[in-house]
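Okay, got some structures for you below.
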Structure 1
Amino acid sequence: MNRPDVTNHIIPSFYYQFFQEQIMKWEYNSRYPSIDDLRNRAKRKIPRFAFEYLDGGCNEDVNLYKNTAELRDVELKPLYLAKHAGSEMRTELFGHIYDAPFGIAPVGLQGLMWPNAPEILARASFEHNIPFILSTVTTSSIERICEITEGRSWFQLYHPAEDKMRDDIINRAKSAGCSVLVILCDVPTFGYRPRDIRNGLAMPPRMTMNNIFQIMGRPEWAIRTLLHGQPAFATMKPYMPEGLNMKQLGLYMNKTFSGRLNEEKIKAIRDMWKGKLVLKGVAGEEDTAMAIRLGLDGIIVSNHGGRQLDAGQSSVGALAAIAKKYKGQIKIMMDSGIRSGPDVARAIASGAEFTFMGRTFMYGVAALGKQGGHHTISILKTQLQQLLEQIGCENPMKLHHYRWNRDHHHSL
């Protein structure tokens, strides 16, 4: 474990002691103390096509940047003279008390960014007691991730075109002990992503000479990928014909996941799945109302990290109206645009009851490999704990009392 690159001669001893305590409590690499540091290192360590797949949005990236920019317009009001006995991050969600009010969002093709990335993050989430959501189209299977997390992981379902495949995947999640099923509603079409098209990562994918040269320039990534094996859609493996070339694979995935989620499809899943059921990708009041009417347990307000609809609202913009109308009727969570501990606080102060991040954790794994999950979670916990103590907030669910209302000049 690395000692901070600071001494008591440079910063006050109490400040140094606080962060030493956090470093001793959580696994922490002081050379990369921010998510921006991890992002910059990830960019240097993995091929450009992999980084751009992770980092980019759709069309002109308007909503990608708006997500974080509008979230960071949220201001919190500290109460320095109020009585404060200490802050606690633990948060209850669906009957389980997590150690922090954030989790790891589902990301497709994680093994493309770094070999074995889903397992690295699942193991870190389990040890830090935060939720991990596995995507249908990532590179580890439902069974393997549930084994690592002892059934605490969540599974996000890309709805298949065929009911038989849908039922089988849901039954596999049930048999593996998955605790929460998440159904995705914001990918009725694949987003138009110019970088991915240029890099050959659209459907169907292709490997260009330019991509090969990029791989040669990242020898550690190349060697580790070679040793681990080419990334593949592990959960989908039982349903895929053997021997597909890259073009055939792309056509197969397009055909398999064609179709839009609707009320009838959600009803069928609700009837099958007796555990907690969450709808992810909600961006409006109408879809929230339907989720409540159909008996879902939660929603994740999200615009897919700005990767699907460039002309849409930011996630925090959509959250505000949804939370105002429906809070207390369904568990309201949020992802998209959250990059730090203060961002987690801003989202919760805006009405979220829990938060998720995708890119943030992938930057950590791409930057630091096996230690990336632990390190990223530690940064976020440290940042959030410091913020809660700074403003005098007892626990995250009270953050809405500390949101500054610019119009009325008082906290809500």
Structure 2
Amino acid sequence: MRPFLLLCLIGFAAFFNSYLRIPVMPLFAAALGAGPAQVGSINGAFMLTAGLLSIPAGLLADRTGRKIPIVAGVVATAASSLLVTQCHQPGQIAAAYVLFGAGLAAFAPGMLSLVADVMPPERLGQAYGWYTTAIYIAMTLGPATGGYLAKTVGLRQVFWVSGGLLMGVALLALLVLPQGPPRHRSELHALLGGSIQLFRNHRLAACLLATVGSCIGFGVFLTFLPLYAALRGYDPAQAGLVFAAQAITNVVGRIPIGSLADRCDRRFIVAAGLFCLAAALALLGQAVQLPYLLGCAVLLGIGMALTFTAIGALIAELVPAVQRGLAMGLYNSCIYLGMMAGATGMGFALKQIGYPAGFASAGTVALVGMVLFFALMRGGVMERADMGKEQP
């Protein structure tokens, strides 16, 4: 239990200190002359890099052990914050944020793999419930703290604080993290052959498709809810309440859902989550009054908590430990690329179809993901007695 608590602590600290910069970067970039398009490109550089590099980073976590990519990822994230302090042009911030994306790509798959490495198979749902709760709380408190620091000590100084604290997190991870399962000792061609075999795992593909479908919808919500709320006559503070309703529900629901996922068929929990997410998005485009918007946000938060808590446990049980890093890298990649696809794709479509149809379309994608998930998960999940067995 102690190694797992350390994982939760390190996950919380890494995301909290990384997310100190979230509300500060747009203001700092604007102070250097960036417009909205340039601010968007900076975040786009981060998300694209995180999405593309998560797969090779996961493969590296299987090859070298979990600790090295995790520590390197935190160091890279810290370095990106420290580099921003030396930036004087928006383009320089974008370059630094590429390093931020690379750091997060190295960190996240290794940590998700270690959660499954240190916990027994029958408690994977609870483990992912607690771990993801820790990091989502960090993602909520980090931006709030960063905004306060920006007001009290200055924009550039927040990046100094973030980078310095992340270096401390890297040292802690180096000292206390377990290494994980024995590293690969096979030849590279054998390793790649095993990885190709993993890509043929249709149950893993089902989990990844469900992840993409939900993240496309979530990316639409995060990107366009403020604009939709403004169109309905609500100010930024009221839009913030809608975001808070989703975030709080998402966080609070993960621990009990994790316990439920250890007692029930996780496929049905994922399907219920995708259905809730699809319904929330469809209803959101019809909502006019603030209480209805808040209700849609709560339903969306429930859907996210159901889907992602169960998917994390499903992937961990469906994949041998020696390939878990690659699987979690694929999962992390699907999260970031799905969110980016939702934001960019719907950005082009909204001019033609409007917000109600746009949100409904995003919900339809989640429903399609649910159907494909069940189609590929045919034959049932592994028996609990077989969980944790590694393939030779």
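Coordinate-derived values only; no laboratory data. Source: prediction; values computed, not measured. Cβ atoms are built from the backbone, for glycine too; each structure is taken alone.
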Quiz item: Among the shown structures 1, 2, from which was the value 1.9 of distance in nm of label points 7 Å out along Cα→Cβ at positions 301 and 357 calculated?
Solution: 1
Self-check item: Given 2.5 for distance in nm of label points 7 Å out along Cα→Cβ at positions 45 and 133, calculated: source structure among 1, 2
Solution: 1
Quiz item: From 1, 2, which structure was distance in nm of label points 7 Å out along Cα→Cβ at positions 29 and 117 = 3.4 calculated on?
Solution: 2
Exercise. Looking at FRET efficiency 1/(1 + (r/R0)^6) of positions 221 and 277 (r between Cβ atoms, R0 = 25 Å, to 0.05), point out which structure of 1, 2 has the largest value.
Key: 2
Quiz item: For which of the structures 1, 2 does the calculation of helix-only ellipticity at 222 nm (-39500 (n - 2.57) for each DSSP H run of 4 or more, over all residues; to 500) return -13500?
Solution: 1
Practice problem: Compare mean projected area of the Cα convex hull in nm² across structures 1, 2 and report the one with the greatest value. | Solution: 1
